[in-house]
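Heads up, there are several structures right after this.
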Structure I
Amino acid sequence: MFLKKYSNLILIIFFVFLINMATLVHIKNTEFPFISFFHKETVNDFNFNELNFKVSLSQEFKERVSNDLGPVLQDKKDVFFISSVLAKYVRSHLFHKSNTIHNVDEILESPDEHPAICSGYSKFLVSLAQAMGYEARVIWLNGHTVSEIYFPEYGWVLVDTSGNLIFQDKDGKYVSLLYVVEHFEDVIPKRLVVESQQSNISSNGYIVFDDNDVIVVIEGPRLFDFDIRTKSPKVLINYILGKEDVAQGIQYTAGGRERLGNYRISVIALIIFDFFAFIFFICYLFLRREYPAACGGDESR
C-alpha cells in the first residue's frame, strides 16, 4: 500500500540516487581531489619548475638524514647508486599498509617500521632527497604515486620506491616518468633494492605506467598536511567556494589523453542539484498532504 501510494516519489528518489552515483563514479575516474593545477601539454612546460617542490623539513630531520646517509653518498655521482641508497633507506623504515604518513619526523623518532602506501613511500623519498640537497618531487598517476629526482646529466629520473623500480632506455640511460609512460614497451625496469624480491609495475592488475591517463606533480610544502586538510570542514568549504586550494599541481597530458579536472565544479553542481531535489521532495509531500486528490491520493480524508 505504501509503495503504491508513494510510487512516484520513490521513482524520483531512485532517479536522483542514480544521478549521484553516476556523478561520483565519474569524479573518481576522471578527477583529482582537492587540487587546483596548471595544465601542460609539452614536456618542457611540464618540467619547468613552476611549483615550489620544497618540503618543509625540520632541522632535526635534515641532521639525522645527513648523519645516516652523508658518509655513504658523499661525492657520489652514479644515479643508480644514489637512488638505490635512498630507496633502501625508505624501505627499511616503512612497510606497505593502507595508512598515510603525516609527519616524516615521526618515521625517524622510533626504530619501528611505519605503515604507508605508495604516496607515503614517495613523500619520504622526496624528503630524504631534498634533505641531502637533491631536487625531487612527488607525482600522482591514475592509481599510483611515485617520485622523481633531478640529476643534471639525465634530467628528471623516475624512482618508484614502493614498487622498487627504476627504468632505463635501450641505451642504458635512466629515464623520467614521462618517458616511461610514453615508451613503456621500450624501457627496461631495474630493481632498486637488489636483496628485495618486490618489484611491481601493476596495481590491481592495471599496469600503472602503461599509457597512464594523467600525470600530476604536487607541490612540496603541502604534501604532508594534504590528508589532514581534506578532513577539515572549514578547508573543504573554502575549497568548494574557491577561496582556498588544498593543494596545487601541474597536470600533463599528451596525444589523445583526456584532460582531467578537480572536484570543485562537480561537487558544487551536485550540491546544487541535490538542494533543488530536496526542495522538490518537500513541496511534493506538502502538496500531497494538502491536495491528495490532485496528487492522485485518496479523496476521502
Structure II
Amino acid sequence: MVYYYAYSGHKVGLERVKRATAILKRLKSEGVEVCLLVNDFRAGLAAREFGINAYITIETILDIDAVAEAEDTIIIDSSEAYQGKIAHYCTHFKQVFRMPESSSDRAYDKEHIIDIFSIDEASLALVIDHTYFEITPKQERTLFFLDDMDHDKCILSQEEFFNSVEMELLLGHYFFVKYETALSKLFTHLHEPEEYTTAIKESMRVVTSSTQTALEACASGARVVYLDLKRETLYPLTLLEAYGIVIVEGFDLKGLRDALNMEQSLPIKPLKSVDNALLTSLLA
C-alpha cells in the first residue's frame, strides 16, 4: 500500500491534494493499492472529484503512523515540521518519500526527496494529472481562479481591477457561504468548485495565483498568467516562467492586459505526464 499525505484544509487550500492525484492515479493504474491522507473531510470530497476515492482524514503529519503499517510506502507533501518523528518513519515504514519545499531542501535521515524543481527530461512530470494533457476543445474565455480559499476576501478588495477585465470566476472549495452573491457582480459567470478540472481544461486563457493550477492550465494548452500576490508557493516562479507562464506582479491591470494580449512564449521544455522513473522508485 502507498499512502500519500497531502497537507490540506481551509487554511492552506488544496494544491497538494491536486498534485497528489497525478501520482496516485498513475500508481493505481499500475495495480498498486493507494490511499490519500488529508486533514479534513472537505479535502477528501474534493479528492474524489479529482479521481481519488480512497482517503482518510488525520489531524497532522504526526498521525501518519496511526493509519499506515510497517510494510507500506508513504509519500509526504507538507510544510509542517516533523523532524522529531522522521527517524521513526524511516525505520518503521518500507520507504519514505517527500516533496521538497525548495530546491535547497535536503533529506532528513533515510527519506528520499522527490526532485520536482530541475528543468530536465523528468521535470514536473510527476505533479500534473494526465487528464490535463488530453486534447480538449477550448472556449473563448478568460478564467480566473484565485485559490481554494479567500478568507480575507482578497477578490472583493480589488473590485476596480476585476470590473475592468472581463473574466469568468472559478470558485474555491473553501469559499465562504453566500460569498458567491457578492462575487457575481464582478464576473460574467461563476463556475462551481466541482467544475474545476473541466473549467481549466476548456478555458483558452487562465489567470491564477495558484502555482499548481498554473501548471495544470499550461499542460492543457491554455495561455496562463500567474498573479504574484507574494504568498508561499509550491514552485518557484522562475520555474513557471520556464514553461511559458507569464508572471504579473499583484493586481496590476496594465500588466494583466499586456500579458493576455502578448504573443504566447514558448516553453524551454514541454510538460509531460507522470515520469516512469518515479514509479519505478515507488514500486521498488
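Computing FRET efficiency 1/(1 + (r/R0)^6) of positions 71 and 247 (r between Cβ atoms, R0 = 41 Å, to 0.05) for each of I, II, which one ends up highest?
With respect to FRET efficiency 1/(1 + (r/R0)^6) of positions 71 and 247 (r between Cβ atoms, R0 = 41 Å, to 0.05), the highest-scoring structure among I, II is I.
For FRET efficiency 1/(1 + (r/R0)^6) of positions 23 and 55 (r between Cβ atoms, R0 = 30 Å, to 0.05), which structure out of I, II has the highest calculated value?
II
From I, II, which structure was Kirkwood radius over Cα pairs in Å = 21.9 calculated on?
I
Given 23 as the derived value for relative contact order in percent (Cα under 8 Å, 6 or more apart), which of the supplied structures I, II does it correspond to?
For relative contact order in percent (Cα under 8 Å, 6 or more apart), the value 23 is produced by structure I.
With helix-only ellipticity at 222 nm (-39500 (n - 2.57) for each DSSP H run of 4 or more, over all residues; to 500) coming out at -13000, pick the structure among I, II it was computed from.
I
Looking at distance in nm of label points 7 Å out along Cα→Cβ at positions 7 and 167, point out which structure of I, II has the largest value.
Biggest value here belongs to I.
Rule-based calculations on the coordinates, nothing more; no lab input. Quantities reported herein were computed from a predicted structural model and do not represent experimental measurements. Cβ atoms are built from the backbone, for glycine too; each structure is taken alone.
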